[in-house]
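Once you scroll down, you'll see the structures, which are given as structure tokens.
Quick note: the coordinates plus some simple rules give every number you see, no bench work behind them. The structure presented is a predicted model; accordingly, all values stated were derived computationally and were not measured. Cβ atoms are built from the backbone, for glycine too; each structure is taken alone.
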Structure 1
Amino acid sequence: MSRLIPTFILAFLIFLIALPSSILACPFCPSAGQTLVNEVNSAHFVVLGKMLKVNRDPEGGFGKGTTEMSIEVVIKDHPILKDKKTIILPRMVPPDPKNEIRFLVFCEVYDGKIDPYKGEQIIGKSEIPEYLKGAIQIKDKPATEKLAYYFKHLDSPDWLVAADAFQEFANSDYKDVREAAKKFSPEKLVTWLKSPTTPPSRIGLYGMLLGHCGQQKEHAAIVKSLLNDQKIKELTGLDGLLAGYVLLDQKEGLNHLSQLVANPKEEHYIRYAGLRTYEFLKEYHPEILSTDEILKRIEPMLDFPEDADLVIEKLRKWERWDFTPKIISLFTKDSHKIPLVQRSIIKYALCVQGYENIIADFIERVESDEENSDRLSDIKLFLEQERKPESSMMK
């Protein structure tokens, strides 16, 4: 029953990683994928039950046969299930000797035959049936109402329910999350943020949500204390927490953010979280900080060799060519003679519009150096691929 075991396709993951961050819906959710509700909508029917009996096919070879499955709950109905208490799956799934494991099985029907293509193991009591039925009932409601429903399930003791509710946020448009968050419970979010059992991957989302529903005086102080906690600073969701601080208290939040990215004593990944927060403000909250002001605040990061390539790449994507003289000057600095940084400078130079004399001189110097000449050719090829329309790249 290999198709009932969740699989991850490497090529698809590489494709997702290569996508611009703005394509991923929620700014501070680390993943975006299919949710159970979407899976239910795509399936012909979905049932929950136990594997009862395996019937081997004596002529079908190793692993060939069928499994009789009980139907305890019908999540999504289909005429083929009419009055049935069991169904036969064309896969071999050994029953659980302890009778504790149930399966949530997603099926399609072709030519009157059942094809189970996805399954989730469920051990013990589960909230999945009620959760999915409730989600199906609201599937046509406004996005804000659906997010309110999923918010209530983010702390479900059933890990599959909690994970799926989080995935719904990850797939939602930020404008919908922002609107829905205004009615969320800040007290609940603070509890989650302070809890040692909260998955680190959720800190960013919870911090950002608190920024939209919290009170400046009360909750900004709480977020500040969390930001000063070294354990919290080391988590992957620091950027969302920083964004929440700015949303709660613009003056103090922006001051904290500015000091963080310019501090050479901070770890690289912490300053990078600050850079991501500025990117969030640029894309979603231009009313808080102008692009020019953001550029002033991230410019000091160019002087940090471990950060320079990331900043240069942002400036290239944003087509901010006014940094050309400074970026080109970094190429000959001993501290910045790092392959990643050198490549980012060359890539930036090949895209610059204007500054013809500076760029022509720089490219000539790069071409005259054997090592950098090869690097230049590779980068030119990369940029050609980057400029191709998406449709031609997917062929």
Structure 2
Amino acid sequence: MIGVGRDGPAGPRTARAPDAERAAWAVLASVDGLGPVGLVGLVAAHGGAVAVLAAASRPGAERTIAEALGSRAGGGLPARVVRAVRDRAAIVDEVRRADLAILTLDDADYPGRLRSIELPPPVLFVRGASDALSAAASVAVVGTRRPTAAGRSAAARIAGAVARAGAVVVSGLAVGIDGEAHAASVGVGGLTVAVIGGGHPAAVVARHRWLAERIVASRGAVISEHAPGTAPSRGTFPRRNRVISGLAEATVVVEAGARSGALITAGWALEQGRECFVVPGPMDAPMSAGCLGLLREYPGQVRVVASVAALLEDVGLIGAVEGPPGRAERSGPGPSVVAPGPAAVLATLPEPVALVARSVSGGSRTVDHVVAATGLSVPGALAALTMLEDRGLVTAAYGRYRLSGELADLA
């Protein structure tokens, strides 16, 4: 018997469901109005998706399907199921033309984090690398479609640091914060997963088609629970948002207005028992209203992104095993302010800059020493040292450099 819930379908699973069974799940997923509960209920009632298609091909099929659907059979849904089964060859051909892999709840390699949520998508249509969905660590970065320049910069810095730390960045491929997060991840050679709010390729906005191609080429994935050609709608995006948070261990909201869809993603994360973080902003800024509202409504549950380095430590991407723990910056009466450790700070830096910081830590004291240790050009080494100075991570005196600030204790 197959049921929907935190454990997904019951019973043993093979490494991969047979091709015919996965194709049958895809056909059922194309039926307008057949949600996760109805779809899985049909499969359970007939003992498999192929068996549903067989039942829907026999005389009296609509009545058979209606009986299996029970109270969910209204609105002409049984007739739409029968119609989809009649058109199954065209539906499966569309999946193949779009170069999509099909993952179902019957597959052992269906992503475990997503399987554990309430009402996981019965079918995932995946373009790209399916294994990106089951990475050891993943963080969702979401936000408004109309970000400020500061919001774009914050999203890119966060996503780039998360990707450099080895985690997958999950987002929704929308314009704005989502696009910045995906682009930053790809830009540093990381993996990213885009969850679209409709079917392939209809739900990929024109200005992000190039980004979708880069994601796939970089061993990431663009996924949907909707069959190819399904037009995005007001109803598909909230469903998309639960998948974004469900694939991630933590969700970070970077700028969100009072009615932003990113707040729905944050709500799903909290309901799913996942961590939720927000980047705070000025109290009168429209794009800060949603983030500040989350902090007010969920005290103790929604956490502040104090810095990119602090976020990496908070989500467990940089821990005591990989580097020194955070340091207390202030002592005396009142609470201490804990700064992120040097390893977390390094993870937020572009690789050439981090390379220079490590070389200074290892004894390079002059520009010539840095060039010799890193292989960078003199202009490249000077540019990296200038960036480190600007951030207070390096100080210079008489042409000699030493680490300072948050990198002072770097071993």
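Identify which of structures 1, 2 gives the largest calculated value of FRET efficiency 1/(1 + (r/R0)^6) of positions 275 and 371 (r between Cβ atoms, R0 = 41 Å, to 0.05). Don't skip to the answer; put the middle values down first.
Values: 1: 0.90; 2: 0.45.
Ranking 1, 2 on FRET efficiency 1/(1 + (r/R0)^6) of positions 275 and 371 (r between Cβ atoms, R0 = 41 Å, to 0.05), first place is 1.
Here distance in nm of label points 7 Å out along Cα→Cβ at positions 75 and 99 was calculated and came to 3.5; which of the structures 1, 2 was it taken from? Show your work: numbers first, answer last.
On the way: 1: 2.4; 2: 3.5.
Here the read-out was taken from 2.
Rank structures 1, 2 by FRET efficiency 1/(1 + (r/R0)^6) of positions 91 and 243 (r between Cβ atoms, R0 = 41 Å, to 0.05) and report only the one at the top, that is, the highest.
On the way: 1: 0.35; 2: 1.00.
Max of FRET efficiency 1/(1 + (r/R0)^6) of positions 91 and 243 (r between Cβ atoms, R0 = 41 Å, to 0.05): 2.
From 1, 2, which structure was helix-only ellipticity at 222 nm (-39500 (n - 2.57) for each DSSP H run of 4 or more, over all residues; to 500) = -12500 calculated on?
Numbers: 1: -15500; 2: -12500.
Here the read-out was taken from 2.
Out of 1, 2, which one gives 193 for volume of the Cα convex hull per residue in Å³ as computed from the coordinates?
Values: 1: 193; 2: 163.
Going through each structure in turn, the value belongs to 1.
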